[in-house]
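Student: Below, each structure is written out as structure tokens.
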Structure P
Amino acid sequence: MRLTSFTDYGLRMLMRMASAPERAFSTAELADEFGLSRNHLTKIMQRLARAGIVATRRGSGGGANLARSPADIRLGEVVRLLEEGQPLVECFGRSGGRCSIDGCCRLKLRLRSAEAAFLAHLDRSTLADIALPARAAA
């Protein structure tokens, strides 16, 4: 299974935020740390905020911090959220794709089962399990 860069970057941001859950992080700070686009990280942060995983504050002293304890955030939950709308294969999409073997394909069921097992495995771990080491104050 391959995750989108959207999910990869989202997990990295959350791993950093879990290293200091009481602290607010700016998108610019996280973008600089990981060498990523600030605009891209803003979109990820917005999705995480809408889902109640992070809380954001605007203005001076603003930024984002975890809305829940890292121990209460399951990795499967995060991956499902960030991969939303990204089917594993074309035929899993809303339109069903243009598969010429749909109706007689024996692979689809196995792929759905493998995807479910992958997410169930991630559900056994939390953000606390993968938090980056805490950094010393600069």
Structure Q
Amino acid sequence: MMRTYPDRPWLGVGGVAIEGDRVLLVRRGNEPFLGFWSIPGGIVETGETLADAVRREMREETGLLVEPIEVVHVFESIRPDKSGGIAFHFVVIDYVCRVVGGQLAAADDVLDAQWFQRGKLPEPITDGAPSVIEKAFGSLDG
């Protein structure tokens, strides 16, 4: 099934990796949101648990090994094209994660991967990412 103009939504996961007062973001190398900073993540593969999908996607995109702690946000992204057709439809489950190993390096389908200070996020950034990041910090603060 194609990711563009799907006949049903794609299930994705994201990993909000936090170390101290920093969060890890990636610059997207593909549509949707090519060139935007985003929470790392991707599509869940058949037979894969959500937590395993987060671990795999984080390793593939950033080189880091993470342990998902808890779900912090679930959202739906529906992107129509100019004619009103549905170009993209994703349901994404974001986890707050702890880094447990690896070496940071942009890989797979991302252009860059960097740590950013809480409250000092780069632009352009994907819709909703700043509020999800704050929610993840809040889950660790409390």
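Student: A value of 45, 34, 29 was derived for Cα extents along the principal axes in Å; which structure in P, Q was it taken from? Mind dumping the intermediate values first?
Tutor: Working: P: 60, 29, 24; Q: 45, 34, 29.
Checking each candidate, the match is Q.
Student: Among the shown structures P, Q, from which was the value -14000 of helix-only ellipticity at 222 nm (-39500 (n - 2.57) for each DSSP H run of 4 or more, over all residues; to 500) calculated?
Tutor: Of the options listed, only P reproduces it.
Student: Can you rank P, Q by mean count of other Cβ atoms within 10 Å over residues 22-29 and just name the one with the largest value?
Tutor: Result for mean count of other Cβ atoms within 10 Å over residues 22-29 over P, Q: largest is Q.
Student: A value of 20.4 was derived for mean count of other Cβ atoms within 10 Å over residues 38-45; which structure in P, Q was it taken from?
Tutor: Q
Student: Please compute FRET efficiency 1/(1 + (r/R0)^6) of positions 78 and 118 (r between Cβ atoms, R0 = 35 Å, to 0.05) for structures P, Q and give me the label with the greatest value.
Tutor: Sorting by FRET efficiency 1/(1 + (r/R0)^6) of positions 78 and 118 (r between Cβ atoms, R0 = 35 Å, to 0.05) in descending order puts P first.
A short reminder: the numbers here are calculations on the coordinates, not readings from a lab. All of these numbers come straight from a predicted model, not from anything done at the bench. Cβ atoms are built from the backbone, for glycine too; each structure is taken alone.
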